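*Asks:* Have a look at these structures, which come just after this line.
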Structure P
Amino acid sequence: MKIIREARGIKQVKVARAIEMDPPLLSRIENMKKPTVTMMELTRILGYYNITLYEFIENNKEYIERICTCK
């Protein structure tokens, strides 16, 4: 997700404010420092970029496998 944000030239704090998320939390999610990401967190971030959950999953399967808690 960090790649998406940086490619669009958007500051992290701007995204965090827009989706009402703590900037440190967004940073941990972007840098894969948060062991799991909730569906709510993920959909809020993706919604900001107008990316569907399906598009994100299809293009980021490795990331999804890493953060998914459902087995």
Structure Q
Amino acid sequence: MNIPVNVFFIVLHVAIGLVSYVYFRGCDPLLSGQISRYDMLFPFLALRLFKGIPVLRGLFLSVIFAAALRFD
């Protein structure tokens, strides 16, 4: 059971990385001053992709905070 779950998460992480690369190709948000650290890249990407949909932005941020609080 662990192998399919691990494969799913690896594919998910690779897909997120590819989407980030394609979206920010030619414009580095760190060098342009939009973010201050590279670990802010994924939340910044999500906020940019869900710009016109405030419900998804809030849902995404609440999932990130819930995941951060779960692992103590």
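Laboratory data are not the source of any read-out in this text; all were calculated from the coordinates shown. Predicted model only: the values in this text are computed from it and were never measured. Cβ atoms are built from the backbone, for glycine too; each structure is taken alone.
*Asks:* One of P, Q was used to compute helix-only ellipticity at 222 nm (-39500 (n - 2.57) for each DSSP H run of 4 or more, over all residues; to 500), and the result was -22000. Which label is that?
*Replies:* This figure was derived from Q.
*Asks:* Consider the structures P, Q: one of them gives 3.9 for distance in nm of label points 7 Å out along Cα→Cβ at positions 2 and 34 as calculated from the coordinates. Say which.
*Replies:* Q
*Asks:* Tell me which of P, Q gives 6.4 when you compute mean projected area of the Cα convex hull in nm².
*Replies:* Of the options listed, only Q reproduces it.
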